[in-house]
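Visitor: Next up, some structures in structure tokens.
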Structure 1
């Protein structure tokens, strides 16, 4: 049994059908990407999983069954909207929120001190939350989500307002937690971070599943019959290649159906063309996202 199993959930608000038919599971110790355009139903699906909303139909199993008060203490949830108390000092705010999750004070203080040092917030712990920059508040929200050491984390837009150094810090922390067996659901519009972090993804559009599975396998499914080549010289016409186009300093060679990448590589080396790069052309997740949402190309 997986930490999260969702089967054919649906939810309406008046005449608005926010979720029509969504099913997925999240495996233990993986980072799972929940993706979709604005208004696709992601947040509603998350709130159904967390028992904030009751579905009109469908079933949710979380940590082995229905949600309970005890299970809520085993879950860390960070919504996109900031939810920290603004008028009290940062340390006091985070310790209080940890106490609501049942974390003993001494343990919470030690864990908090470690996180404040790592996130470069130790010298700001006595400041009121509202006095912190947006990036600092984002890091504080992440600390709040992790402070009670949950076994399941659901995090919405974790990289908002972070500079490149702090973005990498948050990614490092998430990868460390995965290595420790923590399960993470991440919802974000930053496709590059999804590519770097996620094991599997679900793409929702108009409240339904449109793309679901292992990220590497999805990228392979959407890859065309082409290779990417980088060389210091111009490329001549090549047998078996029907089109050559330039892409950010590389050449994309679109192959004829009966031509393999190995055939092209042999031709290039036989002509003494020095190659700096030669690889199968695989689309980025952003390109796949656009194809599926705008063109309805869900393979």
Structure 2
């Protein structure tokens, strides 16, 4: 019986749970739209139904053994998703996610930001495979990021490094849910696009697709200039849904704003893992946690 990670992806519009092998293959998944009218416990009950269904699928259908729960969650979070407070999920303010998942699954829980999880996945099996430094972005209901620098995924003081959604791209622009004005998330997220245009991001205008790409490219350029990066990998339903129009505009803005010798020529590209990326990313967080725990156990066993 092979080992798998119970992968959990938590976003502003949907909750998803899947089964990811230790080699990164997504073998099963299920998801449900977020009901924003639910209170904290009722929303977790919805997630728990998905967890129980996937655990049953693991044992009864796939004949594999879940060994850990891996989580990719919209932020902000506390390290390891001890508590979470996603800006687009107001029901879960300072919600003790890690403990609740540990009780629900009886498995060790390893958590991280959703975009950092995506960075792990794309560096492992996707468009950044083999690259030592790159930026991964999610442009969806919200906007998030994960930064890999010299082979290391950056955590920051509280685990929230990479929040590119809160780079200011429009000074004195729209008020963001974080409280600032002109954040990328307030101007280019799915929620922002609908508020600005009156149309859902699934039915965009050509102009809104161009504008969104330009703003994302502008923010990406700031990060490339700051950290000496030459690759930006972008996923999320908005970016992938807008397609070539978005990516061409983003690349034009990136070219316009990366004029330093080391950042000139930086490129922006779609994720390679597509809509599997978020769950494979959550699985990657779990696989990383399992490997770290095993190494720690081996060191302890060898200690005098």
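Visitor: Work out the source of -13000 here, i.e. which of 1, 2 gives that when helix-only ellipticity at 222 nm (-39500 (n - 2.57) for each DSSP H run of 4 or more, over all residues; to 500) is computed.
Guide: For helix-only ellipticity at 222 nm (-39500 (n - 2.57) for each DSSP H run of 4 or more, over all residues; to 500), the value -13000 is produced by structure 2.
Visitor: Still on this structure, please answer the following. Compare mean projected area of the Cα convex hull in nm², for residues 195-250 alone across structures 1, 2 and report the one with the greatest value.
Guide: Of structures 1, 2, the maximum of mean projected area of the Cα convex hull in nm², for residues 195-250 alone occurs in 1.
Visitor: Given a computed value of -0.56, -0.95, -1.23 for log10 I(q)/I(0) by the Debye sum over Cα atoms at q = 0.09, 0.13, 0.16 Å⁻¹, which structure among 1, 2 does it belong to?
Guide: 1
Visitor: If mean count of other Cβ atoms within 10 Å over residues 163-170 computes to 21.9, which of 1, 2 did it come from?
Guide: Source structure: 2.
Visitor: From which structure (1, 2) was mean count of other Cβ atoms within 10 Å over residues 99-106 calculated, if the value obtained is 15.8?
Guide: Working through the options, I get structure 2.
Visitor: Out of 1, 2, choose the structure whose coordinates give semi-axes √(5λ) of the Cα gyration tensor in Å, for residues 107-282 alone equal to 46, 19, 14 when calculated.
Guide: Structure of origin is 1.
Values in this text are rule-based calculations from the coordinates and carry no lab data. Everything numeric here is computed off the predicted structure, so don't read it as measured data. Cβ atoms are built from the backbone, for glycine too; each structure is taken alone.
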